[in-house]
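These are the structures, in structure tokens.
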Structure P
Amino acid sequence: MGRLIIDARWLYTGIGAYTLQLVRGLHDCGTLPVTLITMPEHGAKLAAFGFDILLSKAGLYSLREQIDVGRAARGYEVLHVPHYNAPVRRRKALLVTIHDLTHLLDGTMGRSVKSRLYARPMLQHVARRADHIFTVSQYSKDRIVEHLGADAAKVTVTYNMVPPHIYPEPPDRARASTNQAFGFSGNYLLFVGNLKPHKNVAGLLRTFALLRERKRIDHKLLIVGGDRDNGCGLRRKAAELGVFHDVVFAGSASDDEVRRAYSGADLTVLPSFEEGFGLPVIESMACGTPVACSNVASLPEIGGDAAEFFDPSNVESMASAMENVLSSESRWHEMQTRGFLQAARFAGSEFAERHLNVYREFLAG
């Protein structure tokens with residue numbers, strides 16, 4: 001049987017969550033030897049799973065990664081890259097994960113220099129070159145087939161799983177801990193994710209300001225996650241809307257802080273225009289907190305009958321959905337119960353097994 005190597009250099013954001021889930025799942029299955037390429041700062045964390053480790057300082061989207069990853073994988077029959085930034089000169093079996101086509105489908109990102117000069121051509125090349133493609137929802141699979149011309153038979157859906165650090169904590173204790181950690185007091189609504197335009201945080205701020213103005217809520221809005229490019233503009237937007245002091249931009253947070261933020265919130269809101277999966281939906285549900293989210297992209301698929309849906313381009317629609325949950329105790333508890341059931345669909349070993357089935361096919365060949 002051949003040998004498998006996985007590019008595990010990036011352990012941040014959604015790609016990192018996926019990669020960690022994969023490494024953990026392969027470890028738990030314990031049936032396949034694996035080598036991991038990772039950055040020095042992640043070496044100890046990944047070594048704990050018992051796999052062979054190769055270190056690389058090559059950053060994502062760099063010329064150096066084309067050289068380093070390609071060279072490291074040269075002696076391995078199968079290379080899996082959990083993103084679209086695969087070595088273009090790879091000759092042996094190449095498996096990739098394309099999480100979403102946000103760089104193509106989102107109007108703002110699609111016009112960016114990065115999208116036109118790197119993301120778009122790389123996605124098109126990888127879709128043609130890859131021997132197999134993993135993706136994280138049926139929605140993403142359909143878009144990959146439609147927009148990249150990939151053969152549907154070589155695209156496997158491997159839904160993300162609820163991470164092991166995500167579970168419910170007592171709400172009052174979690175809320176108090178979150179208040180202390182991020183320097184505010186009282187009840188709050190929650191957004192978890194980056195602040196890129198397709199996440200529609202600006203729309204959430206407008207809706208939050210509207211609900212505050214109408215005195216329908218007395219909550220704070222806690223925003224966990226962030227980046228240098230968009231945080232300042234959103235802070236200015238909050239100030240313009242008159243809610244600057246009611247919005248908490250927490251930035252990045254630890255796994256424990258994120259779990260407590262979910263568990264202590266009254267509602268998690270995900271207003272994205274585009275999502276390949278939408279991990280905060282099932283994470284919040286697994287912590288016992290209802291979710292209001294967009295009715296577009298993959299979110300109806302992931303939220304099922306357990307989320308309150310809205311039109312992300314319509315502030316009134318978003319406000320109505322949030323009010324439907326927050327104004328009715330019976331509705332809140334009904335959604336909590338449904339949420340636990342929905343989150344349970346994204347647990348277990350199926351995630352790793354679907355990868356293993358594909359790995360074995362190429363390793364045996």
Structure Q
Amino acid sequence: MDNATLACYSSIEEMVSILQPDQPIHCMYPEQLTQAATQFIKYFPGHTFYAIKANPDPYVLTHLHNAGINHFDVASIKEVQMIYEMFADAHMAFMNPVKSPEAIHAAYFQYGVRDFVTDTLEETVKIQKATNFANDLTIVVRLAMDKGSAACQLTNKFGCSDDEAVNLLQIISKFAKVGISFHVGSQTLDPQSYVTAIKKVGEVINKSKVKISVLDVGGGFPTPNLGMDISPMLEYFDVISRSIAKLKLPKKCQIWSEPGRALCGTCSTLVVRVELRKGDLLYINDGTYGNMLEVSSMNWKNSVKAIRDNVKDTELAPFKFYGPTCDSIDYMAGPFMLPNNICTGDWIAIESMGAYGSSTQTHFNGFYSDIKVEIKA
């Protein structure tokens with residue numbers, strides 16, 4: 001069954017009643033994709049580049065594109081190829097700070113990519129050489145940021161110091177359009193993290209005395225139902241707009257963002273089945289090696305709901321999950337609040353599984369499911 005013809009149900013309960021699924025199923029909510037895209041397009045003060053690593057499913061990409069998303073943050077040549085084949089007129093930015101020369105060359109010469117990121121002089125020279133010293137590049141310097149309020153910090157791997165950024169901006173400005181970017185970390189809980197980051201960007205720009213063409217505020221915009229309090233998305237947009245206004249950037253400077261989770265996080269609810277119960281431990285048919293890597297590694301506490309056949313729910317109690325593989329790290333600590341009489345054969349709907357679920361699953365131990373249905377009330 002292709003992505004354009006998913007079986008459609010009015011609710012998860014109806015789907016479970018009809019299919020009685022013995023495999024994990026992604027229940028897709030297309031209106032969630034449309035709403036998220038529309039919000040960014042309408043209220044973010046610039047261009048929204050969807051970070052397709054969060055969920056590269058053609059179903060997700062098509063619905064976001066149909067809703068107006070035509071800018072994409074790509075991190076590999078395969079992602080470049082995918083977007084080019086699906087949306088030939090899309091604007092792609094190659095925002096992985098470490099790329100192979102072959103990937104840069106192909107992206108530039110075969111697929112028309114002109115925007116690249118760097119955080120070192122070595123990577124900058126690599127981009128120059130791989131594009132045969134092209135004169136139509138925009139090279140964006142990624143600045144390191146502290147973790148701040150992010151649930152997952154991203155500064156250990158990428159980003160340069162303030163002084164290194166000043167040096168790179170000055171060097172790149174001599175042969176290309178130049179930009180500056182940052183990433184405050186995934187699932188950023190406090191909008192003020194962007195205020196601090198943009199202030200730091202302003203200091204670097206002033207020190208470099210370079211006119212930038214792009215300011216990219218990265219990703220980090222959070223999604224709900226992961227067991228933590230988050231501010232309304234419009235609050236993030238507001239503080240970003242007010243902070244950028246203080247920088248007095250050139251009028252032609254473009255403002256970019258790279259949301260992934262915030263665009264696709266709520267588009268899927270994962271339905272799993274309980275295969276065994278041991279006290280407060282529920283053994284389910286998906287887990288760390290399947291669609292729940294982040295639930296395990298980040299200790300998300302997703303909102304959950306029991307789907308049951310003719311059994312009334314009772315008081316809620318905290319539960320932990322084990323996945324189906326023989327590996328003991330296939331474990332989700334939760335706690336997940338479910339009826340205290342939940343038992344083998346019941347199903348569980350796990351919300352906000354649209355980001356970093358299906359895109360990170362493996363075939364380990366022979367457990368794998370990419371079954372999708374659509375839920376439309």
Structure R
Amino acid sequence: MTIREWIDRRFPWTEFIERHVTQYPTPRNLNYWWNFGSLAGLFLMVQILTGVWLTMYYKPDTELAFDSVQYIVRNVHYGWLIRSLHAVAPTGFFLAVYLHVARSLYYGSYKAPRELVWWIGIAIYLSLMTEAFMGYLLPWGQMSYWGATVVTNFFSAVPFIGPDLVVWLRGDFAIGNPTLGRFFSLHTTLIPIAVIGGLVAMHLIALHRVGSGNPAGIDLDKKGAAVIPFAPYCITRDLWFNALFFTLFLYIVFFQPDLFLEPINYEPADPLVTPHDIVPEWYFLPFYAILRSIPWKRGGVAAMFGSVLILAFLPYLDRSPVSSARYRPVKRVLTWLFFLDVLLLGYIGLQPPGSMPLIGIAATSGYFLYFLILPLIPAFEKVRPLPREDEI
């Protein structure tokens with residue numbers, strides 16, 4: 001009896017691998033837009049592995065945190081490399097996630113029977129935002145400190161319990177040792193392992209239950225000619241694509257590690273000196289622009305959180321029986337305009353406060369207008385004929 005046979009008699013390892021990896025039925029017409037999911041998983045692994053290594057040297061104390069990061073970079077063998085990998089990886093991670101979401105919006109991957117896959121994906125994204133925010137405080141630089149001060153202050157807009165909620169989040173009346181300690185604990189243990197890890201597992205389980213979508217937006221027979229085994233076809237393409245993207249990532253790590261980092265964050269946190277501009281990371285800029293476009297604090301905070309939560313209603317807002325925008329000319333144009341609007345919001349968020357107020361209001365209105373128009377499209381849109389399964 002071989003080792004594999006001995007294990008299979010006690011644990012269905014081979015059956016699991018064949019069902020969910022090697023023989024998993026995959027639409028043969030998938031394009032490269034379907035590779036960003038595996039790319040996001042790759043960056044998640046980079047973040048977890050480098051994060052575990054950094055915790056061996058990092059000191060979650062306001063008197064020691066900044067110096068411990070400098071010690072890792074300057075004195076620990078290859079500490080500069082691990083620190084750069086961990087600092088740059090969120091850029092690749094969020095880029096892959098945003099492109100993954102954009103593909104889902106364009107091809108209608110949120111429609112039945114994949115609503116639960118979509119909702120779990122939104123929960124993963126919210127968890128990633130929380131993880132990135134808490135991790136941003138840990139270097140204890142100027143931008144880290146004041147960014148955390150501003151973001152935690154958002155919760156004061158919650159009616160009735162807002163001020164108490166801010167104190168609970170910070171662990172004190174101001175950002176300090178209690179805040180750093182709890183953010184470090186949540187950032188390194190609960191959120192990445194229990195929350196994000198569990199949600200990713202649920203996301204994959206739900207996806208494999210209903211099957212992957214495809215550019216045509218039609219459900220395929222899992223045993224038909226239009227599907228192929230995941231291995232070696234899709235695995236080979238995933239490996240090639242991820243290697244190509246990872247090469248660009250390593251170029252930034254080795255030659256421009258500070259490209260996405262704020263220079264002011266190389267100064268220790270000083271509660272008595274407020275930076276001239278408090279700018280979040282690039283992947284938060286569209287939501288930051290939505291927040292600033294509304295002068296009323298509670299309205300701005302509600303719009304900022306609502307801009308993410310409204311995505312959960314997409315399976316019910318999009319009432320068309322056709323999923324893919326390939327065959328829906330109106331939705332295709334509207335979705336591309338939505339993507340351009342998000343890019344515009346990101347540009348506005350990068351500008352000094354108050355520099356583009358009217359454009360910010362218009363871009364914010366355009367963001368939410370997309371979701372309001374979506375239910376009305378089927379009434380006048382003339383969709384193109386869908387291909388048959390044997391034509392894919």
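Readers should treat all values here as calculations from the given coordinates under stated rules, not as data from a laboratory. Remember, it's a predicted structure, so these values are computed and weren't measured experimentally. Cβ atoms are built from the backbone, for glycine too; each structure is taken alone.
Given a computed value of -18500 for helix-only ellipticity at 222 nm (-39500 (n - 2.57) for each DSSP H run of 4 or more, over all residues; to 500), which structure among P, Q, R does it belong to?
Working: P: -13500; Q: -8500; R: -18500.
So the calculation was done on R.
Taking distance in nm of label points 7 Å out along Cα→Cβ at positions 15 and 87 for each of P, Q, R, which is largest? Don't jump to the answer; show the numbers that get you there.
Values: P: 1.7; Q: 2.4; R: 5.0.
Largest one: structure R.
When distance in nm of label points 7 Å out along Cα→Cβ at positions 175 and 263 is computed for each of P, Q, R, which one produces 2.1?
Numbers: P: 1.5; Q: 3.1; R: 2.1.
The value was obtained from structure R.
On distance in nm of label points 7 Å out along Cα→Cβ at positions 119 and 335, which of the structures labelled P, Q, R is highest? Write down the numbers at each step before the final one.
Working: P: 2.9; Q: 3.8; R: 2.2.
Comparing P, Q, R, the top value of distance in nm of label points 7 Å out along Cα→Cβ at positions 119 and 335 belongs to Q.
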